[in-house]
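Participant: What follows is a set of structures for review.
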Structure 1
Amino acid sequence: MATVKVKYGTEVFELKLDTNEDLYRRLAAMLDLQLDRIKLIRSGKVLPPSGSADLTAALSQPGIILCSGTRRGEHLPGTARRLAASARESLSQLWGALTVSGMRSLAAMLWMWLSDVASSAGRGALSFVSSAVVAPPSRRREERED
């Protein structure tokens with residue numbers, strides 16, 4: 001049986017561990033932390049993961065172990081999950097807004113956008129063709145008189 005002092009936040013706990021008891025699992029249950037997000041630190045060094053032989057040797061050393069981790073349900077989702085949730089929400093709002101009047105206004109906006117694209121493309125093509133035509137160089141009067 002080993003006695004370990006663990007500090008989490010501002011609280012210090014003194015735990016008595018059996019020889020076959022896992023510190024990570026005990027802290028996860030006691031502090032409502034996610035098991036895979038617990039990090040134990042002693043003297044500025046991260047302790048080995050759960051179940052390793054080095055962990056039992058590290059626990060036998062004196063001192064306070066600093067515990068950091070995320071409580072269950074408090075961690076932020078990954079970027080891909082946030083983007084997928086945002087896209088799902090946007091699509092559900094769009095689907096909910098599709099009524100007959102909504103479809104008419106959507107069609108009108110689409111028609112205006114297409115006409116703007118067509119007119120911009122036409123202006124661009126006209127500018128390109130007009131810039132490609134080479135104008136004759138202007139002559140000065142002196143050159144004409146010669």
Structure 2
Amino acid sequence: MAERSWEDVELPILEEVVAAHQEGREAPDTDALSERTGLDEGRVVGAVRTLLLSKHLEAIDASAMDGEYYMRIRPLKPALQATGAWPSQDPFDELIRVLEERAAQSDDPDEAAKLRGWRGHLLDVGKGTASGVLTAAMRAAMGVA
């Protein structure tokens with residue numbers, strides 16, 4: 001089974017790449033991302049590879065015989081949306097982002113766990129089902145059949 005690492009690995013990498021972009025800093029390489037995020041270089045390289053495949057990032061592949069290495073790592077629109085720097089066109093995606101953000105900001109471990117639980121349940125149920133249920137609940141609350 002694939003490891004779920006979004007909150008602990010990919011998202012912190014995206015946040016650092018987006019921050020560098022927004023602050024006008026030089027586009028980082030995998031070494032700088034490892035240093036800035038505190039993540040092991042191997043995890044950073046693997047996550048960057050995944051984020052390149054998912055079209056969250058663009059980078060120059062500077063890999064050599066002695067290992068994989070990426071430089072001039074820049075955010076693409078999905079990275080900006082995932083970090084909240086750019087609005088999502090999809091309310092479901094925005095809800096997932098807000099739940100992630102609130103959980104990360106919570107000082108209460110129980111509240112953070114509940115928010116992450118909601119997020120996980122919504123993702124497990126799937127976008128179509130969750131969107132249908134939320135739409136029906138909002139319509140009922142507004143008295144619209």
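Read the figures in this text as sums done on the coordinates, not as results from a lab. In this text, all values refer to a predicted model and were calculated from it rather than measured experimentally. Cβ atoms are built from the backbone, for glycine too; each structure is taken alone.
Participant: Using the calculated result 13.0 for mean count of other Cβ atoms within 10 Å over residues 17-24, pick out the matching structure from 1, 2.
Facilitator: 1
Participant: Let me ask another. Out of 1, 2, which has the highest value for mean count of other Cβ atoms within 10 Å over residues 9-16?
Facilitator: Comparing 1, 2, the top value of mean count of other Cβ atoms within 10 Å over residues 9-16 belongs to 2.
Participant: Among 1, 2, considering only distance in nm of label points 7 Å out along Cα→Cβ at positions 97 and 129, which has the greatest calculated value?
Facilitator: Evaluating distance in nm of label points 7 Å out along Cα→Cβ at positions 97 and 129 on every structure, the highest lands on 1.
Participant: Could you figure out which one of 1, 2 the value -16500 for helix-only ellipticity at 222 nm (-39500 (n - 2.57) for each DSSP H run of 4 or more, over all residues; to 500) was computed from?
Facilitator: 1
Participant: semi-axes √(5λ) of the Cα gyration tensor in Å computed as 73, 29, 11: which structure among 1, 2? Write down the numbers at each step before the final one.
Facilitator: Values: 1: 73, 29, 11; 2: 33, 16, 14.
Comparing all candidates, it corresponds to 1.
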